[in-house]
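Please treat every number below as a calculation from the coordinates, not as lab data. These figures come from a predicted structure and were not determined experimentally. Cβ atoms are built from the backbone, for glycine too; each structure is taken alone.
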Structure I
Amino acid sequence: MSALILDTETSDFEKFPIEIAHVPVSFLDSGELFVDKDACFDEYFSCPEPISFGAMAVHHILETDIADKPSYETFRLPKDVQYIIGHNVDYDLRAIKLADKSVNAKSICTLALSRLVWPDAAHNLSALIYMLSNGSVKARESIRNAHNAKQDVLLTAVLLKQICKALGIKDMQSLFLFSEQARIPKKLLSASIKVWTLKTYLLITSPGY
């Protein structure tokens, strides 16, 4: 099954994708998540509207960076992608669907999963990486490049590995089902009840139940 971690930087909020990055991920037979960093895609794209200064302040992409780049409309996902993973993945899906309306992959949201696993933490990507590394110098070096789409997909991969470890996830379909359930608000449930509910859901939806 083909899966990608995806991130976009846009010309403004809910606007055109001007940087798109993705990296393939898969589960090994051992159940470990494998990130194919050598196959990471990262490209700038031009768009028909100016980059807002608010967006520019976040990702630091200038008009000169995208002036000679192909139009965002030329972007296509690799063939046969079945799962798209991202931190607040719905935002990135909306962005790439401006280029390719045929995108129909299942989405897996690490933001929703993070809220499930660490309900009391700050859930933006940089804060989670600092938390997982206990505030390390290495994390700081990585985060200083955050809001670059390529760096964000690699940081999301680090986060995803820890999510899978915490929830005992060893295959992509289980990860998708956990994500779907994590999107449902469960503020009245304790963390332990949430995990029990999700495991029960996986059991009753598995083949042969």
Structure II
Amino acid sequence: MKLADDLYAYPWTQPSANNCNAYLAGGDLPILIDPGHTRLFAHVQRGLGQDGISQPPQLVVLTHCHPDHLEAALPLQKAGLRVAMHAREVAYLDKEGRQMAASLGMSLPEMQMDILLEEGELKAGQEAFEVLHTPGHSPGHICLYWPRHKALFAGDLIFAQGVGRVDFPGGDGAALKESIQRMAALDLQWLLPGHGPMLKGAENIKRNFELIEKTYFGSI
């Protein structure tokens, strides 16, 4: 689903199975953000075909290592795509991340990251993105900001009228609140979360941040 020039969304809307929203961003070297579960990745492939994407993604960026965001990255890597995740999340993946997945009756693939992300600029061809370390839902969680469209790929940090869970191993409520407050200060026209509906327009996004602070900050 095309949102704007070189910006596409593949939201997961089926309540019968847990999966994440996936996004494609960029022009000459597109980035695929959070491909989701391997068994459910066909819906992203269909969407790419329906949108007539002529330049396939070359890089997968993971906001964090939970299975519903990361799992399909392994077959994509085997197909030749590079995979990137924050360095702190890689360390978490090998310890608490696997414990978390096991507690949910799932497993995480054994894989090596091609790129270890840190806070700062990420170049993808002619496009420049900003990697923002936003711990709370997990220790190495990131959001990805695209200045061209003022778009924030928020992972599981914040949703429309909701926030990421902090009761998993590695979750931290104080860090989550601090990360949300940092993102609230950005100039945004798109809030593109890992689950649920997307938000468009600065005022809508501002109201959502205000609602989150009022509704959730006292109980996190």
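From which structure (I, II) was semi-axes √(5λ) of the Cα gyration tensor in Å calculated, if the value obtained is 23, 21, 16? Label of the source structure: II.
Looking across I, II, the calculation of helix-only ellipticity at 222 nm (-39500 (n - 2.57) for each DSSP H run of 4 or more, over all residues; to 500) that yields -12000 traces back to I. Here mean count of other Cβ atoms within 10 Å over residues 10-17 was derived from just one of the structures I, II, and that gives 18.8; the source is I.
Among the shown structures I, II, from which was the value 14.8 of mean count of other Cβ atoms within 10 Å over residues 66-73 calculated?
Source structure: I.
So relative contact order in percent (Cα under 8 Å, 6 or more apart), computed for just one structure, reads 16; which one of I, II is that? Derived from II, not from the others.
Taking FRET efficiency 1/(1 + (r/R0)^6) of positions 2 and 50 (r between Cβ atoms, R0 = 35 Å, to 0.05) as the criterion, the highest value among I, II goes to II.
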